[in-house]
Each structure stands twice: as structure tokens, then as C-alpha cells.
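Take a look at these structures.
Each reported figure results from applying straightforward, stated rules to the coordinates on display, with no laboratory input. For clarity, every value in this text was computed on a predicted model and none was experimentally measured. Cβ atoms are built from the backbone, for glycine too; each structure is taken alone.
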Structure 1
Amino acid sequence: MQASKPIFWHQGLFLQPHHFQLQERYFHSLLDPFRQFVQPYTWGAASWRVDEPLLLNQTFDLSEGSFIFQDGTWVTLPGNGVLQARSFKTAWTDTERPFKVYLGLHKWESSEENVTVLEQEGDVGKVNTRLACHIVPQEIKDMHHSGPTAHVRLMQYTLKVFWESEIPSVGDYHLLPVAELESDRSGVHLSERFAPPSVVLSASPVLLQIAKNIRELVASRTRSLEEYKVPRDVQTAEFESGYTVFLLALRSLNRYLPPLHHLTETPVVHPWAFYGLLRQLVGELSTFSDRVNALGRLPDGRPLLPDYDHENPGPCFEEAQTLIEELLNAILVGPEGIIDLVREGEWFRGVIPATLFDSRNVFYLVVRTAEDRQRSLDALRNLAKSGSIEMLPTLLARALPGLPMQYNEVPPPGLPKRPGSLYFRLDQAHGHWLEIMKRQNFCLYWDNAPADTKAELIIVRK
């Protein structure tokens with residue numbers, strides 16, 4: 001766009017409408033550098049609402065809206081713009097496919113007329129110029145003083161509805177896709193996945209919901225990882241090296257959760273800026289993945305995270321949500337299974353699904369009690385016995401040892417260290433384990449176990 005030249009105002013100048021028209025265009029051009037060089041994608045919807053009841057009559061109309069077009073023109077409905085409803089009854093021929101609707105504003109014509117004077121209000125549908133005004137002026141009060149009223153003819157931007165099939169032959173119009181229609185047995189309705197080009201995240205319910213979903217996803221994973229914070233009373237020797245990965249992941253998520261909250265708390269953040277934060281998050285999380293690099297690409301170069309597409313931002317945000325969820329799940333690989341052992345007196349029993357008896361799985365017994373840790377540990381080592389439900393009574397009657405249990409100072413890989421918990425790895429190479437696999441159950445016997453004792457089996461993948 002070429003910069004406008006300022007008018008030379010001087011004494012004795014005979015004012016013509018041309019002077020004011022040129023001055024208005026000059027003021028408008030002062031914002032061009034901002035749109036071109038300072039902030040990208042400064043056009044799109046700020047708010048919009050489709051008159052949905054009219055869709056049942058195969059007619060499209062906007063009950064309200066606020067739009068910034070590609071040349072920086074700001075049009076509001078109702079306000080400085082006017083739009084006439086349009087029927088798509090004959091235009092939408094294949095109702096099994098979505099039908100995209102565009103909003104158009106005629107471009108400024110430097111050598112032709114830009115305004116149509118209307119004799120009646122209902123003639124706006126016939127207007128093919130950028131602006132329209134009524135032949136009857138409005139009575140305007142003096143806004144600065146108590147002077148006399150004046151008759152002024154105000155203009156309005158004439159917006160038009162276009163169908164996707166008309167776009168190749170539209171001509172000199174700035175176009176904004178504002179809706180995508182779908183048809184089913186219940187009738188015509190708006191697509192729940194469509195997101196128009198927007199200048200603010202809140203203009204699109206689809207984009208805003210995805211942004212909030214990602215925020216809550218990160219918040220949920222952060223809460224889970226907070227259990228891996230190292231308490232002050234834990235000695236360095238007790239700290240499992242595998243915890244380092246979880247602490248690094250927690251640090252990364254703690255870095256991004258505050259800005260995710262910050263940007264979703266305001267309605268005026270630009271989708272391009274928010275998508276940039278999502279790309280940063282993907283790059284950070286890729287540290288913990290051998291499948292995806294910092295740009296969200298596979299080893300063969302195939303992208304899982306697309307570049308930002310202002311004209312169709314919905315798929316970008318959807319792909320970002322999918323990839324972020326995948327990367328978070330790769331960090332938090334939890335246990336393959338957790339089996340609560342039901343207490344009946346001195347017995348703790350549980351059934352083990354056959355699918356968990358995999359050669360790659362390792363079984364741990366976790367016992368929790370608030371009693372003295374060393375006393376509980378000695379009792380479990382010297383007095384308690386474990387085996388299958390059917391086998392254990394025989395072992396007790398004959399004073400035979402049960403399934404060997406190796407005490408671990410630290411919890412199984414991938415599990416946080418909780419106070420009052422004792423961890424034992426079960427000997428899956430022992431003969432008693434074959435009986436447990438056959439019976440598909442497990443039983444722990446602990447005579448005089450504390451009243452608050454709880455026990456569970458934790459199954460983790462090697």
C-alpha cells in the first residue's frame with residue numbers, strides 16, 4: 001500500500017469535499033505501518049453471532065459482530081455497518097459436505113465512486129459500493145456547546161454475504177470466512193469445529209476452549225508431578241536417579257502453567273501469540289521424547305505441529321492439543337496396574353488380572369501405616385508371609401517361608417515417595433510365584449498388623 005500525501009493547508013484555500021476526503025484517507029493511512037510491520041495478522045473477527053433460528057429457513061444472517069478487514073477497516077453490526085440476510089437454499093447443492101460462508105467488504109476505489117445514496121432503507125441489498133447513506137439526513141446535536149442542531153448524512157459500510165462457490169469470481173472485496181454450515185436430520189446448524197480468522201482468542205469459542213483444555217491438561221500433570229518434589233528429610237542417597245526426569249518435567253510445566261493461565265484470563269490475546277506459546281511448550285516437552293523434535297517433527301521430517309494458519313486456525317490448535325497431550329503422557333508413564341488388597345483381619349487379599357502376568361512387568365508390594373517405620377519393617381521382614389490365597393494357610397501351618405520380598409529404600413520407578421510407605425519387590429523367579437500366576441491372586445498375612453495398615457500391589461513395566 002502506498003503512503004498518502006498530507007494536504008497543504010493555507011490561508012485563502014477554498015474548501016471542497018475533496019480536501020476532507022483526502023484528509024480522511026491520510027489519517028487512515030497512518031495506521032498502515034502498524035498493520036504491515038509491527039503486528040502480524042491484524043485482521044479478523046473480534047466477535048460475531050449468527051442468527052441461528054434463520055438457518056432452519058435456509059437463510060444466513062448475523063445478529064451482531066465486530067470485524068477488522070484486511071485494510072484495517074473496523075465494521076460493527078449493529079453500528080457503522082449494515083448487512084442484508086441471504087438465502088442459501090439454491091446455493092448449497094451438496095448438503096453432505098460443509099458449506100462455508102464469507103463476509104465481504106468492497107475495497108476502496110481511488111478512481112470510482114465508493115458511496116451509494118439510498119432513497120429507501122430496504123435498498124441496501126442492491127448496493128455494490130463500499131459505503132451507503134440515506135438521502136434523508138440525520139439531525140445531530142452540538143456535542144461541544146448548546147449550539148443549533150445540524151443535518152448530517154452519515155455513511156455505513158455495506159457488508160455482503162458470499163458463498164464458498166462464489167469466491168473465485170467475487171472481485172474487489174475483502175473477504176472473511178465467518179461460518180461453516182452443516183446439515184443433518186435435525187436441520188442446518190453451525191459447525192462446532194470451525195474457527196474464523198480472529199484478532200482475539202475470545203472471538204472463537206473453538207479456539208478458546210482448546211486453549212483452556214491445554215491449560216487444564218498442563219495443570220493436571222503439574223499436580224501429579226508435584227508429588228516428586230524431594231522432601232528436605234530425604235537423604236541424597238535415597239534419591240532415585242529416575243526422579244530427575246520428573247523434576248525436570250515439573251520445572252518445565254511450572255514455567256508454562258502461569259502464562260497459560262495469564263493469557264486465558266484476558267479476552268484480548270491474539271491467537272497467533274497464544275499459538276507461539278504452544279509451540280514453545282511443544283519444544284520444551286520434546287526434551288523428554290525421542291519421537292518428536294523441538295519443532296514438533298518426526299525423525300523423517302514429517303510435521304506433527306503445523307505452522308500457524310490465520311485463515312484456518314482451528315486445525316492448528318487441534319493438532320497442538322493432540323501433540324501436547326501425547327508428550328505429557330510420554331513423561332508420566334505410570335504403573336501398568338494397581339491392585340488394592342482387601343483386609344480381613346490379619347489377611348490382605350487381592351485378585352490379579354491375567355493380562356498383568358507379563359514377563360516385562362515387575363510386581364511390588366506397598367504397605368502403608370503411620371506406625372513406627374523400623375518396627376513395621378522388622379515385622380514385615382520376620383513375621384509376615386505372602387503367597388497365593390490357597391497356598392498361604394499351608395505355609396503358615398507348616399511354618400514354611402512365603403514368597404521372598406526384597407525391601408526397597410525408594411519406590412518403584414515412576415512412583416512418588418509417600419510418607420509411611422514401605423516398598424517390597426516380589427521374587428518372580430521363586431517357585432511360589434508360579435502358584436500365584438496359576439491362581440491369579442495374592443495374599444499377605446501379617447499378624448497384629450496396625451489398625452491403619454493398607455496394602456496394594458503395584459505393577460510397573462521394566
Structure 2
Amino acid sequence: MYHKTFAKKLWSCIIIITLLLCSISLITTSAAETEVTLQYTIAKNQAAITGYTGNPVHIEIPAEIDGYPVTAIGYKAFGWCDSLKSVLLPETITTIGDWAFKQCMNLESINLPEGLEYIGSSAFLLCKKVAEFNIPSTVEHIGVQAFSDCKMIKSIVIPEGITIISDGLFSHCNNLKTVTLPESLETIGSDAFMFCENLEEINFPANLKEIGYRAFSRCKVLKDFTIPEKLTVIEGSSFEYTALESVVIPKSVTVIESNAFSNCTKLRKVVLNSNVTRYERGIFSGCTSLRYIELPDNVQMFDDRLFSGCESLINIDLPENLGNAGINGFDNCSSLRCIAIPDNYCINGLRKTDFDDCNNLSVVILRGSGVHYKKAYFYNYEIKNMGCDIIFSDTAKGIGDADMDGDINIKDATLIQKHTALLYTLKQDELLLSDFNGDESVNIKDATSVQKYIAEVL
């Protein structure tokens with residue numbers, strides 16, 4: 001229990017006198033150390049360490065004081081103690097309070113005893129030299145930023161029973177490589193593992209329901225995880241700047257917030273589900289390796305810059321029910337060769353600026369009969385000025401779909417081979433979609449590229 005603040009000077013004097021009377025001297029562990037005195041309070045027959053005098057280096061907290069068990073290290077008890085190097089806690093400790101060891105920059109070791117139940121907010125924030133924290137199975141609560149900026153820890157095990165990883169809990173733990181999460185975990189808070197630059201993989205428990213804002217942002221080598229089936233929301237920037245190579249969005253997810261996967265420069269493939277009907281701003285922006293993505297037909301709206309800077313995208317097939325794709329949805333998609341546009345979307349006003357710096361865009365597939373397009377501003381004043389070939393088709397998928405059946409598969413590669421061998425003559429629209437390499441010639445190299453595209457090795 002911590003000191004209470006009283007308005008009257010009389011009470012303040014009584015508290016100070018009580019602290020002085022209740023202080024205890026420790027035996028120094030080195031002749032070079034000055035005598036250290038611990039300050040404490042007694043409440044409900046339990047002692048709590050509240051502070052110290054002197055310059056402690058190695059401290060062993062006693063199990064009892066005046067016959068009372070020591071159960072707590074109080075608020076700011078050793079915070080900002082630059083001299084402190086090691087701490088030995090007794091098994092009687094159940095609580096480590098907020099800021100208890102905050103910014104003990106030279107602290108190298110501390111034990112967390114079995115029986116510990118509560119670790120307060122920022123309890124070990126900026127303890128940059130502690131290499132190991134063994135969190136006991138008895139811990140029920142860990143406060144926000146409790147281990148933030150503990151730059152030496154390499155692995156951590158969160159005990160069973162913990163349901164929430166608090167905001168910023170391990171943020172900026174630059175050397176953290178492995179994390180073991182309990183099956184009881186339901187929520188990972190905002191910034192929880194942000195800037196854990198050496199975290200390579202993480203296994204999410206099946207019961208996980210929420211991953212917070214920027215939870216794994218800038219974990220730049222994180223490349224391996226599976227999103228659990230109970231997750232409903234992927235919050236903003238949660239996996240930005242990671243090393244993800246592929247991701248499958250499970251059916252439970254209904255919302256993907258802004259920049260969730262932005263600047264994942266190694267991300268090549270995304271599998272979406274049909275339950276997400278709106279995608280917020282910049283979710284895949286800056287994913288320079290993204291090549292394989294299929295948008296479900298029921299998607300109704302994209303926010304701005306959804307695929308901005310996706311330099312490896314070749315085809316985009318916009319969903320049938322899409323009404324709005326925001327501003328600059330595809331700008332700087334420098335490899336984009338073909339886009340398929342639904343009838344109603346064209347009428348709702350696609351802009352040429354949505355394709356700024358898409359210098360290789362050569363084919364536009366327009367769904368429907370073309371009657372609506374002739375009345376649409378986009379068709380008359382935008383598409384016609386883009387220098388693209390126009391194909392009217394309800395089925396064609398994009399570059400590589402030589403037979404225009406809505407699927408890029410081995411049949412397309414075979415058809416191109418037959419054309420090359422003069423066993424089949426591709427029609428004009430088929431020729432446009434068969435020139436996979438974009439060299440204005442359809443040959444065996446295009447067939448090979450289609451095969452590689454199908455195998456996802458291109």
C-alpha cells in the first residue's frame with residue numbers, strides 16, 4: 001500500500017516520522033558501497049517497500065520486516081536508480097508497482113519470484129541491460145509498457161491465464177527473437193511489439209480476438225504467422241513494415257483498418273475473404289512485391305491509396321459490386337499491365353489520376369455491353385486518353401488469360417504454345433492478353449511466363 005497525501009501539515013509530519021521509524025538498514029555487499037536504507041510502510045499486516053536512501057548496487061529485499069511479510073515493491077520505489085545492478089526478491093512478493101524499477105539503466109539482473117501476481121505499468125521500462133525476465137505462472141496482470149525498451153531480452157514466455165498483452169508491453173525490445181503466447185490470450189494491445197526488429201515469427205493462439213493498432217509495426221524480420229480464426233478486426237498499421245511474404249485473411253475478419261499491411265515490401269500474395277466489404281486507406285500501399293491478389297465480388301468500397309506503390313502488380317480485376325475505390329488507388333503501380341473495370345464503377349467516375357505513374361498499363365477490360373460506357377465521363381474523357389487498348393468482356397481476367405475464360409491457368413499457356421506452333425490463331429483481344437512479357441510479340445517466352453505466374457514463382 002502506498003503513502004496517502006494529506007493536506008494538513010500535521011499529517012505530513014506524522015507520515016515522515018513514521019517512514020523514518022520504519023526504515024531498515026541492509027548489509028552492503030561491497031566495501032565500496034555506502035550504507036543503504038530501505039523505506040517501507042505497513043498496512044493490513046503486510047510490508048511494502050516504498051523507497052530507499054543511499055546508492056544501492058546489489059540489493060536483497062528481506063522476506064519480512066518487523067515480523068511482517070514483504071509483499072510489494074511500491075510505486076517508483078527504485079525508479080531512476082542509476083547505481084542499481086542486481087535485485088533479489090523474496091518469494092513473499094506478490095506485487096511490483098508502477099514504475100517500480102523504471103529506467104534503472106544499469107540493472108542487469110532481477111528475479112521474478114513464483115507467487116508474483118501483479119506487474120505494474122512501466123515497471124521495468126528502459127531497463128536496457130536486463131537480459132532475462134522469467135515471468136512466473138502466478139502472474140495475473142502485466143501493465144502497459146512494463147518491459148518496453150528492455151533491449152537485451154531475447155525471448156519471453158507469457159504464462160497461461162494472461163488474457164491481455166497490454167499496450168506497448170514489449171515495444172522497442174530490439175533483440176527480442178522469440179515470444180511464446182498462452183492459449184488463454186484474447187487481446188494484443190496497441191504497440192505491443194512495435195519495433196521488435198529481430199522478432200522472426202510468432203504463433204497466435206486460437207482464442208485471440210483482437211490485434212491492436214501498430215501491434216507489430218516495424219518488426220522488420222517478422223515473416224511467419226497465421227491469423228487466427230476468431231480475429232474480427234485487423235487494426236490500423238498492425239503489421240506495417242514487416243517481412244511478411246504471404247497472408248491469408250480468415251473468414252472471421254470483417255474489418256481491415258488503414259495501413260494494416262502497408263510497406264510490407266516482401267509480401268507477394270494475399271488471400272482475402274468475402275466477409276470484408278470495406279478496405280480502409282492504404283492497406284497494401286508500398287507493398288512493392290505484391291503480385292497475387294484476388295478481390296472478392298462483394299467488396300463495395302476501397303478507401304484512398306489501397307494499392308498505391310504496389311510495383312509488382314500485373315493485373316487488377318475490380319469487384320462487380322465496387323462503387324468507389326477512393327483517390328489514387330493504383331498510383332505508382334509501375335508493372336500494372338491490365339485492369340478490369342465493372343460497368344457500374346465506370347459510371348461512378350473512375351479518374352485517370354488513379355493510375356498516375358502506371359506507365360505500363362496497356363489494356364483496359366470493360367465489363368458489360370459498352371452502352372453505359374459511352375455515356376460515362378471516364379470512358380469518353382479518361383480511358384480514351386490513356387493510350388490503352390480496350391476490350392469489352394464479361395469474363396476476361398487480365399494479362400495471361402489467353403482464352404478469356406476468367407482464370408489464368410495451364411490452358412492459357414497451352415493456347416499460347418499452340419499459337420506459337422501455328423496450331424491455333426489467337427484473335428485480336430486474345431493476342432492482347434497473351435503478350436505477358438509486354439514486348440508486343442506473342443511467343444514461347446510468354447507461355448513460359450504464364451506457367452511461372454501460375455506456379456507463383458514469377
Structure 3
Amino acid sequence: MNTADLVNERVGIVHSVESLPTRAGSPKFFHYSAQLCNLAGCGLHPVSARLDGTAAERERALTKVMAEALRYYCAAFYDPDDLPMGCASDFSFDTVPGHRFALFSPEQYLEPDFPYMPLTPETPVRWTPAVEYTTGKTTYVPASFVRLPYRVKSWSGEVAVNPVSSAGLAVGPSFEDAALNALCGAIEADALSLIWQLAIVPSQLRVETLSDRNYDVVSRFEKTLGSVTLLHADVGFGVPSILASLRATVPGAPSLVFAAGTSPDPGTATSLALDNLALTLRYALEIKAHVAPPDQDAGLSRIATSADHLNYWAQASNAAGAAFLFTSKKRIESSELAAPKSASKVAILRDLVGRISREGHSVVFADLTTRDVRELGFSVVRAVVPGLHPLFAGYRYRARGGTRLATISARFARSRAGGSDMDNPLPHPFLIGGADS
């Protein structure tokens with residue numbers, strides 16, 4: 001990726017990029033931070049985000065931060081006033097029925113000051129078009145599932161139905177690449193939320209069977225801060241989701257840090273997980289150094305942002321709550337994970353959509369690519385899969401609705417540490433991209 005085409009403090013998609021130093025005592029990674037242009041200059045609502053990318057290789061880290069900038073730029077390049085606002089029943093165009101989304105339980109909606117409303121045919125929201133992949137038909141979904149950032153204009157009668165996140169938003173050199181990456185992101189959020197809420201015990205990946213590159217990255221963590229465990233987090237679609245964890249053994253370091261990666265290729269999924277672990281570790285180190293520990297007497301409802309989640313699990317006193325994740329005696333080699341049978345991204349995407357469809361879920365894609373980004377040779381796509389379980393920041397906003405909790409609970413009954421309970425009593429330990437935008 002040629003950064004010269006993207007970075008210009010006056011007219012670039014990216015205003016500036018800077019290299020960040022590695023903290024003393026931390027594993028050696030390259031860290032870059034990019035300042036997105038202010039979209040107010042394009043006549044849109046002011047958005048000027050700072051985005052980060054981390055990897056063991058300099059060029060890879062720079063590519064990652066540029067990809068972050070492209071996907072955020074395209075997702076933010078919209079005027080909410082251009083989106084149709086109203087109830088699904090008001091329009092002649094097709095909409096995804098609200099009951100298909102796995103959101104919140106009836107009990108959650110009745111909680112005092114709960115900020116989200118059920119998505120029914122009579123719920124007034126703003127809509128944006130997407131395409132149902134298997135039929136090619138245009139259907140509309142609530143814009144809050146697609147655009148980022150998204151702020152509800154309550155004064156216009158619009159109501160909020162979901163927290164925003166960047167899960168399922170991705171960039172690639174073609175529509176198919178971006179769509180596949182986006183779909184993997186949606187699958188990853190589903191896997192992480194279900195594994196945590198249902199206390200599913202995942203099998204562990206043998207570190208000694210990794211590629212040389214990934215083994216080297218693991219060693220960087222283990223030479224400085226603690227032990228790395230790689231967990232296989234697939235809950236049924238046959239796509240490798242790798243959950244990387246760092247359990248610190250150095251005093252003062254964050255006690256527990258997690259990050260995931262998902263890709264049809266197991267090696268790529270592991271690389272993504274380890275790079276993301278390094279990025280999340282950087283955030284956790286900053287939080288541990290500058291933010292007070294959570295008030296244990298304030299209740300879990302205080303866990304409202306991604307930073308709150310990281311801060312909670314940075315405390316050694318809370319580590320026992322995640323111990324179930326590491327109790328499996330099953331060990332698998334990286335070569336045992338299913339690899340794609342075809343090199344064609346179109347074929348891989350079609351196969352993955354087919355697996356999801358056989359589970360009873362439709363897949364829709366919103367192509368968010370702006371003209372300038374397309375001219376640079378990239379596409380940005382948001383995947384929306386109604387029915388897959390979402391992963392939100394905020395303990396109060398864990399999704400307890402939909403049918404997938406019960407389905408996966410029954411399917412993994414022998415692999416669960418939580419018995420019949422389908423609601424882990426503790427906040428999840430994952431970083432949610434875009435959640436605090």
C-alpha cells in the first residue's frame with residue numbers, strides 16, 4: 001500500500017502518520033498511529049479519528065494502520081440526512097425483519113434507563129441499502145449496523161436499537177476480498193461473544209506447530225511479559241478463529257490481555273490474532289499506567305467502554321474469572337485446522353456464505369467504497385448477518401436476545417464450564433473497535 005497516495009495534511013484521506021515508540025519492557029513491535037482527515041472539509045459531519053496499527057514487521061504495521069484509516073473513512077463518509085428515516089412499515093423497499101437480529105432480551109429492555117429499543121416494524125430508524133449475497137437483491141438495514149460512527153438524532157424521532165462497533169467492517173483490494181474479510185469479522189464477533197457468555201472451553205493450539213513467523217511473534221511476548229496461549233474459537237462455521245491470550249508474569253503489567261483473528265487460512269488467522277494482541281496490549285499498558293483500577297463496589301454496570309473492559313481484566317484480582325478458558329486438555333496442531341480448498345476468493349466467499357445460510361442466516365453486504373478509495377484500488381465493505389451474536393462494549397449491553405445463545409448452548413453442552421446458565425456473570429475481556437467513537 002503506497003502511503004504517499006493517502007497521506008497529505010491538506011488533501012489526504014489521512015492527515016498524518018506517526019511511529020510510536022515501544023514502551024520499556026514491552027515486546028518489540030512496530031506501532032503506527034494515523035490521524036484521519038476531518039470530513040467537515042467534505043461538507044459532512046465533523047469526524048477526525050485517530051487509528052492505530054501494530055505488527056512485528058514495519059511494513060505490515062504501516063499497511064494495517066492505512067487499512068484502518070480506509071475502512072473508517074469510508075464508513076464515516078455519509079450524511080445521515082440523506083438516509084431514509086422511518087418505520088419499516090412506512091417504506092415500499094424491502095428491509096431485514098428486526099426479529100432476525102440477535103440483540104437484547106425482554107428483561108433488558110425493561111431495565112431502567114436502558115438506551116435501546118426493540119427493532120420492530122414500527123421502530124423509527126434510519127435505513128441504508130445493502131445486497132443479500134445469495135439472491136443479489138437490495139434490502140435495507142438500520143444504518144447503525146453499517147455506518148461508523150453513528151449517532152442517533154433523537155430530536156427527529158429516531159430511536160437507538162444497538163450499540164455501534166466496527167465488527168464486520170473491512171477493506172480489501174477487491175469487493176470479494178473486502179467482503180470475505182468483513183464476513184470473517186462478523187463470525188469472529190459471534191464466536192467471541194458466544195464463547196464468553198456460554199463459558200465454552202475452547203481447545204488449545206500447540207504453539208510449537210506454528211509457522212516460523214508466528215512462533216517468533218509468540219516468543220517476543222514470552223521473553224518480556226508472560227505466557228501466550230492460543231485458543232481455537234470456532235463455534236460451528238469451520239473458519240479458524242484464533243483467540244490469543246497473554247497472561248502476565250511481570251509485576252505491574254496487565255494481568256490478562258486477549259485478542260482474536262479470523263481467516264479461512266489458519267496461519268493468517270493466527271498472525272492477525274498475534275498482531276491484534278500486541279495492539280491491545282499497548283492499550284492495556286496505557287490504561288494500567290494512567291487509569292485507576294475499577295471500583296469493586298460500584299457494580300459491573302460501570303463497565304461501559306472498551307477501556308473499562310481492558311481495565312477490569314488488567315487487574316490480577318479479576319483473573320480467576322477467565323480461568324475456564326484455559327482448562328481444556330485438548331491440544332491441536334496448526335495443520336489440523338481446515339484450510340481453504342480453493343485459492344479463489346470468490347469461491348471461498350461463496351462457500352462461507354453457504355455454510356452460514358445452512359444455519360438459517362442470510363448474509364448482506366453494504367459496499368461503502370467511496371470514489372477516491374476505489375480509484376486507489378481498494379474496496380470497503382460492511383457485512384451484516386442477522387442472527388449471529390454481536391459483541392458489544394458495556395457489560396449492561398451484552399446481547400441476551402435472539403435464538404443463537406440457546407442453539408450454541410445445546411450444541412456445545414459438553415464443552416461448557418457454565419452449566420445451564422446462558423449469561424456469564426462477568427464482563428467480557430475483548431476490545432471492541434469503534435465502540436467508543
At a computed 1.34 (Cα Rg over 2.2 N^0.38 Å, for residues 176-359 alone), which of 1, 2, 3: 1
Of the structures 1, 2, 3, the one that 0.40 was derived from, the read-out being FRET efficiency 1/(1 + (r/R0)^6) of positions 88 and 312 (r between Cβ atoms, R0 = 35 Å, to 0.05): 3
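If you rank structures 1, 2, 3 by Rg/Rh (Cα atoms, Kirkwood Rh), which sits at the top with the largest value?
Numbers: 1: 1.21; 2: 1.19; 3: 0.94.
The maximum falls on structure 1.
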A value of 5 was derived for relative contact order in percent (Cα under 8 Å, 6 or more apart); which structure in 1, 2, 3 was it taken from? 2
